[in-house]
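So, here come the structures, one by one.
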Structure P
Amino acid sequence: MDSSNWQDFLASLGARLEAGEACDFGDAQAELKAAAADTVLAPLTQFGVIRATGEDAASFLHNLFSNDVQHLGRERAERCGFCSPKGRLLADFLIWREDQDYLLQLSSDIQPGMLKKLGMYVLRSKVKLSD
């Protein structure tokens, strides 16, 4: 779903939008109470996702990230880091598996740069990265 369709969908549910982001759905106090007691719909537009597919995806990501990606189970997600060669943290994100694919959820403002940076390491690996 592209961003304009998503914004239309949120508006149809009564969202008050500012700069393309949902601020609330009319009654912030009631929303807070509902979130504490029930299941709620919350737009996560501040996040982006990178998908890694291919037969080398696990070993490719395992060699670049701080976690043991090769043994990541399908039933869990983990916080993970991507560091510079000097060990400085460049990005942190949530990683999980969906069938044979790996998904990285990270801040949408660093997602394009991270996709480009990871793409530099693909070389001959049988991996496809997409957003």
Structure Q
Amino acid sequence: MIDSDAYILPNHHFIDSALIPVLSGFNPEKDLYPYGKETFSVKVKEAISILNQLSTSFNTLYNNISEITLNNNDDYVIILSDRPTRVILGKNNIITKLNILKSFDESLGQRQLTDFRLLDMRYNKQLVAKEWS
């Protein structure tokens, strides 16, 4: 387990019932995750920063995150709990992309992000949405 400051926490019995996002696809080397200390994994620190940003400025999305993963191309991917929608953020300009995603969500009206199978944000100032078929 890891906290919002990227410190590695000891395992606790409530982990199994806690509704917290899972981090996957990151380097599993145990030396990167010393208990009681900040992780040495740059990518995990970036993922924690993404979660912190979402928690602060886009709480509805944060509460719907099942997982943040790093794909084979080192793109950050958010997987939502509902349906499960995949949001590919890419590698760069993550905060800008989160703001675009928030604006997109607000413009949907009655629809929701989970009405889409995939939201691909790897492209410059663009969001590619694929609906469920």
Query raised in the report: If we compute distance in nm of label points 7 Å out along Cα→Cβ at positions 8 and 40 for structures P, Q, which one ends up with the highest value?
Result: P
Query raised in the report: Given structures P, Q, which gives the highest value for Cα Rg over 2.2 N^0.38 Å?
Result: P
Query raised in the report: Upon calculation of mean count of other Cβ atoms within 10 Å over residues 32-39 from the atomic coordinates, which of the structures P, Q produces 13.6?
Result: Q
Query - Given 17 for relative contact order in percent (Cα under 8 Å, 6 or more apart), calculated: source structure among P, Q - result: Q
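Any read-out appearing in this document is the output of simple, stated calculations on the displayed coordinates, not a laboratory observation. Just so we're clear, the structure is a prediction, and the values are computed from it rather than from any experiment. Cβ atoms are built from the backbone, for glycine too; each structure is taken alone.
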